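Please find the structures below.
What follows is calculated from the coordinates using simple rules that are stated; it is not laboratory data. Because the structure is predicted, anything quoted here is derived from the model rather than measured. Cβ atoms are built from the backbone, for glycine too; each structure is taken alone.
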Structure P
Amino acid sequence: MSRQMVLIGQDQDQKWFNSPVTSHEGMLPDILQYIPDFDRQEFALVNNPRQPSLANAHLDMIVRKPFGEGMAFIPIGIVSKDYVLVKHAEVIETATEAMKSLGTDPADVQAELTITEYGERMALSLYLPEQYTFIPGDGNELRMRLECFNSVDGSTRFRVLMGWFRFVCSNGLVIGVTQADIQHRHVEGLTLSDVGKVLSSGLKGAEADKENFRNWQQKTIQGNVLAQWVDKDLKNQWGKKAATRAFHIARTGYDIDIVGQYKDQDPTTIETKQTCRVPGSPFKSKNLFDVAQILAWLAKERRDVQEQMEWRDQIPAILKPLNT
């Protein structure tokens with residue numbers, strides 16, 4: 001990973017609550033150059049002698065300060081008086097201190113940033129040093145990472161969690177197994193010290209996670225069991241299209257497009273055509289670990305960042321019928 005931040009790009013198809021997003025990757029100290037600053041102001045009309053007005057007694061306005069090439073203030077949201085403004089820069093500073101607590105130089109920490117057009121929502125991923133790497137039976141590296149999600153307009157909760165990232169051809173497969181996850185509304189009582197707590201808790205649970213992965217790899221999934229699960233449990237949770245894709249990835253290692261009719265068809269019988277090879281997926285899934293990777297791939301492929309998080313959260317529960 002270069003020490004210089006790299007623009008991954010602006011995906012015209014990917015949104016976060018309908019706002020375009022831009023992604024960057026590089027090292028932790030370089031993140032701040034892409035983070036705007038924000039201010040809190042009274043929610044009021046522009047002063048006009050012909051239109052007397054008063055500020056709203058119950059609401060405030062969050063404003064983005066001049067940033068980059070734009071030298072204008074931009075209003076981005078309305079919040080209540082008890083709303084606690086947590087700036088992205090504060091989250092990054094706290095995450096940096098958490099990394100230092102591990103004895104890690106922030107300049108050596110790989111980072112990924114996804115941020116909306118006006119900067120109101122931010123997703124930050126920090127990859128822990130290589131000593132926290134785990135290589136399961138399939139030989140593909142898993143790295144622990146700390147994730148921070150924040151909004152300055154209250155549109156999404158402040159969230160910190162630990163999980164595992166699978167480095168297979170940069171496909172972004174994620175397994176959110178580690179139970180180190182804190183969410184807060186932006187109200188009184190929110191504290192950024194939660195970042196350090198989640199990091200500590202996640203590290204303590206890492207060995208249990210590794211054992212869980214080994215168990216998943218030993219849990220054989222027969223073809224008829226997989227088909228029944230796809231047609232019932234997965235279809236009910238994620239719909240026919242996702243269930244159909246999961247079934248064919250499990251059978252062939254390739255993603256698909258649906259070309260047949262949905263009506264009166266189960267996910268396992270809908271006509272499809274192959275599209276792309278799914279990195280890291282075997283040509284035939286044999287165990288629970290393989291199936292978990294497929295679900296993580298489908299979650300990553302959602303176009304809305306919020307949906308990606310929601311689908312990831314659902315994976316452990318969806319897998320339960322296969323793990324009995």
Structure Q
Amino acid sequence: MTAMKLPLGKISADLLKEAVFRNLGVERPEVVLGPSAGIDGAVIEIGNHSVIVSTDPITGAIERIGWLAVNVNANDIATFGVEPAFLFSCILLPESAEKRMVENICVQMDQAARKLGISIAGGHCEVTRDLPNPIVIGCMMGITEKGNYVTAGNARPNDRIIMTKSAGIEGTAILASDREKELQKALKTVMLRRAKRFYERISIVKDALTAFKTGDVHAMHDPTEGGVAGAIHEMADASNLGVRILRERIRVEPETARICEFYGIDPLQLVASGSLLIASEPASAEKIVRTLRENKIHAGIIGQFLSSPEERLITLKNGKTDLLVRPVTDQLWQALEHSSVP
């Protein structure tokens with residue numbers, strides 16, 4: 001019997017449980033939150049402090065890979081309500097790499113880290129056989145007072161779901177930058193230029209810290225692979241809850257909509273670093289939204305969590321209620337695979 005090939009991108013939650021979470025070495029008392037589906041970081045307690053640690057690779061981007069490596073990893077720490085502080089990076093280069101590629105990646109990482117107050121504390125860099133494009137893997141750390149954090153798994157029934165910014169931000173930026181020539185067929189120059197600048201929206205550090213400090217935030221999660229739809233499922237999985245989402249409340253920028261239309265993909269399933277999902281006390285949701293908007297961060301309530309984990313619903317713009325799609329793989333890969341530009 002032929003083994004079935006895995007799809008591109010993150011492996012499924014079932015495979016994580018079957019193959020990954022069963023093989024985690026020894027248990028140590030300092031690890032108070034280890035690997036878990038839907039939660040993008042670990043918590044290690046040292047003395048009176050909690051150390052939040054997360055790791056993420058950048059595999060689907062080329063032009064701004066260093067910038068993304070810092071911001072995407074910083075985002076994972078910020079979703080705990082903690083300021084990212086230290087980055088360790090592993091840079092894997094293709095055999096065709098030249099000095100300029102190394103410099104470009106490292107300059108981008110330096111600029112992104114300085115903007116967020118992060119120290120690049122160590123790492124590794126090598127040329128790797130049979131690698132078509134560079135890959136940057138980051139490990140980010142943040143430190144807070146013991147217990148002063150939230151996770152993606154603490155949402156409660158009836159919590160309101162707040163979303164900042166819009167769907168598909170990272171995917172929009174990647175496709176507009178790395179497939180610019182192809183997209184010139186479908187987008188006007190001005191719109192394409194705006195889409196490329198979506199990289200400037202990637203960070204959710206300000207979003208997350210602002211919401212956390214406002215109070216009554218139970219859980220936060222940033223949509224990465226699998227987009228907004230995937231991230232909502234991940235929060236629901238981690239919290240063992242259901243959800244009801246209002247599709248018309250999910251903001252999709254015109255640039256994202258046009259690019260998704262061109263490739264025939266769903267913006268809700270497109271990698272979405274740059275937006276943030278927040279589960280809040282119902283009575284405090286409007287205050288959190290208002291505070292975010294006062295800090296020039298677009299935000300709105302897009303739905304709520306339900307008691308039954310089996311209920312994963314989305315109400316469409318026509319009023320019909322359907323099941324919320326659970327992405328098998330991020331639709332960025334579909335767009336890249338069907339692209340005619342190498």
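Taking distance in nm of label points 7 Å out along Cα→Cβ at positions 93 and 309 from the coordinates of each of P, Q, which one would give 4.6?
On the way: P: 2.2; Q: 4.6.
Here the read-out was taken from Q.
Out of P, Q, choose the structure whose coordinates give relative contact order in percent (Cα under 8 Å, 6 or more apart) equal to 14 when calculated. Only one of P, Q returns 14 for relative contact order in percent (Cα under 8 Å, 6 or more apart), namely P. Set P, Q, criterion FRET efficiency 1/(1 + (r/R0)^6) of positions 29 and 109 (r between Cβ atoms, R0 = 41 Å, to 0.05): the highest-scoring structure is P.
Matching task: 14.5 is the computed value of mean count of other Cβ atoms within 10 Å over residues 37-44. Pick the structure from P, Q. Source structure: P. Between structures P, Q, the calculation of distance in nm of label points 7 Å out along Cα→Cβ at positions 181 and 197 yields its largest number for Q.
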